[in-house]
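Engineer: Below you'll find a set of structures to go through.
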Structure 1
Amino acid sequence: MNKFTLNPKETSLLVIDFQEKLVPAMYRSEDTVKNAGILMEIAKALDLPTMVTEQYPKGIGHTVKPLSDLFGDLTPVEKMSFSACTTEVEGTLSKEPRQKILIAGIEAHVCVFQTVRTLLEKGYQVYVVSDAVSSRREENYYNGLSLMQEMGAVITNTETVLFDLLKESTHPKFKELSKLIR
């Protein structure tokens, strides 16, 4: 059951390509951005290492607000490859002994898919947060989720992630974080 259990000390967050020219074209874009923001707030409150990528920002733009408002000290990693497993991202992951990676991002069937495939190949346990992932077309979104699940990723959602990380209502951050999903 370890594959289906999240623990803050073992978990990181990777937020992939929520950019200005991409987001408006996404299926359920408003909910997807909202849930990615909730994941970023959870990560900050629980001290989960967080990485953000941007695909060719000169052409596609930078990370959308409100996500960019949550960066704090984060600097997005610029990339040209579709996979977010750049040298910089892999270097950050190797500094932390965390083997579980939460994924939020776009597009499910391209950048998210290729990132998940690479992370699984490298031995990470990957959790695709389905309500924080999207594609332009609904059928591509579902196809991407299906492919990632077949490869071995756990398909989950923001609320499940939150309560699994907290484990119980007596957690010191429960009151603060449970407000995010109401």
Structure 2
Amino acid sequence: MQPKTVRYTDEILKELQRTTALIRNDETEQLVDGILEAKKVFVTGAGRSGLMAKSFAMRMMHVGLDPYVVGETVTPNLEAEDIFIIGSGSGETKSLVPMVEKAKKIGAKVVLVTVSPDSTMGKMADITVEIPAQAKSEKGNTSIQPMASLFEQALLLVYDATILRFMEKKGMDGETMYGRHANLE
């Protein structure tokens, strides 16, 4: 019999496969196209979703985009030609709702990647990518994992798949990314 940790890993992978199989291709294509059309890309999320956003920003930089993480000291102003991508399972994160409201006033394209497309932020978003995973509540696919782990893991996979699709559309390969990888490590 496999050790419990290995069995848990297998079950987590099954949960991710079930969840990502339900993501709509048209929604993710809108996300990729929105990034391709944008002047600058802004990302945010709270907690672990914010960490996934930072990972996404790093990959976008590796493929030559001009991404920014909201709240960092080098983040410039958002403009109408930009895209603002938010990862929030609930779509109700109190610190993020005012940012979405401001982005809408500015005229930037707003994207929400979420479990809850009918949420406050979902109703304001220009593009919504639904990840039908369990967030902090019991809505969506159930999971053996605590809290929003399934959403956050699926969020990272969606972000990584978005990079792959971007690279495909731009005719890039993985070697391109190494030229922009950090060299002061």
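Values quoted throughout were computed directly from the atomic coordinates according to the rules given, and no laboratory measurement underlies them. Nothing here was measured: the structure is a model prediction, and the numbers come from that model. Cβ atoms are built from the backbone, for glycine too; each structure is taken alone.
Engineer: When distance in nm of label points 7 Å out along Cα→Cβ at positions 53 and 69 is computed for each of 1, 2, which one produces 2.7?
Structural biologist: It traces back to 1.
Engineer: 1, 2: which one has distance in nm of label points 7 Å out along Cα→Cβ at positions 77 and 93, as calculated, at 2.5?
Structural biologist: It traces back to 2.
Engineer: Related question: The value 1.00 for FRET efficiency 1/(1 + (r/R0)^6) of positions 101 and 173 (r between Cβ atoms, R0 = 41 Å, to 0.05) was derived from one model only; which of 1, 2 is it?
Structural biologist: 1
Engineer: With volume of the Cα convex hull per residue in Å³ coming out at 107, pick the structure among 1, 2 it was computed from.
Structural biologist: Going through each structure in turn, the value belongs to 1.
Engineer: I would also like to ask the following. Can you tell which of 1, 2 yields 1.6 when distance in nm of label points 7 Å out along Cα→Cβ at positions 13 and 149 is derived from it?
Structural biologist: Derived from 2, not from the others.
Engineer: One of 1, 2 was used to compute helix-only ellipticity at 222 nm (-39500 (n - 2.57) for each DSSP H run of 4 or more, over all residues; to 500), and the result was -10500. Which label is that?
Structural biologist: 1
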